[in-house]
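Since every read-out is calculated from the coordinates, none of them should be taken as a lab result. Fair warning: this is a prediction, and the values are worked out from it, not measured in the lab. Cβ atoms are built from the backbone, for glycine too; each structure is taken alone.
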Structure 1
Amino acid sequence: MPRFEHHLFVCTNERAADDPKGSCARRGSAALHQHLKQRCHELGLKGRVRANTAGCLDACACGPVFVVYGAKDPPEGVWYTLTSVAEVDEVIDQHLVGGRVVERLRLRPAKA
């Protein structure tokens, strides 16, 4: 049995300031990660939700990037682009607590 209902990874990779891809860290991912952890704690989700930082998730131009893995078999892997604490709260409320993916905030695959 999985230890957590949801395991989140927040990219906090930082590239050079002149890198054309940008980076999640330069777009505020560390502060969003801290808010995510604090809000989950306030909601009593400790032990059910784990929020970790991650190195580069290879979606630099779309960041800050978050990935949610759930305890389903196979585990879901929902990628989000979240740029504000309001969006983080929306994912917590709708996805982590409510069980519904927030489609408007999903990271869409690049078109070939």
Structure 2
Amino acid sequence: MEPDADLAERVRALLAEQPATREVSMFGGRAFLVNDRIVVSAQRTGELLVRVPEERHEELTARPGARQAVMGADRDMGPGWVTVSAASVAGEALSFWLWVALEHNLAGPTAGAGG
């Protein structure tokens, strides 16, 4: 199954001005990388997997529609990985999540895969 095409297109448009951006099939969706670091992934369900700063994890998972990301059979992806519901990335809300992820990405390497 392909990632949500509308969500992927919206992310693509918002990242159009970012240098060194590429797309890869990963995490069951379409991952968007900037400077070879994962920023977000548009999921098949219309949800968005977001790479966020670990120190903001609690704050961000408290937002409506956001929760701890899991991989596969309910395996916790750890702090810094958040899944946001399709309803919560509708309209302008997508920009908020994308900019949080970009800010983390531009801050430089951190521990963990996909940093």
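Per-structure values
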| read-out | value |
| --- | --- |
| Structure responsible for -5500, with helix-only ellipticity at 222 nm (-39500 (n - 2.57) for each DSSP H run of 4 or more, over all residues; to 500) calculated and labels 1, 2 on offer | 1 |
| Which of 1, 2 yields 1.03 [Cα Rg over 2.2 N^0.38 Å, calculated] | 1 |
| Value 1.3, calculated as distance in nm of label points 7 Å out along Cα→Cβ at positions 18 and 42, assigned to which of 1, 2 | 2 |
| If relative contact order in percent (Cα under 8 Å, 6 or more apart) is computed and equals 30, the structure in 1, 2 | 1 |
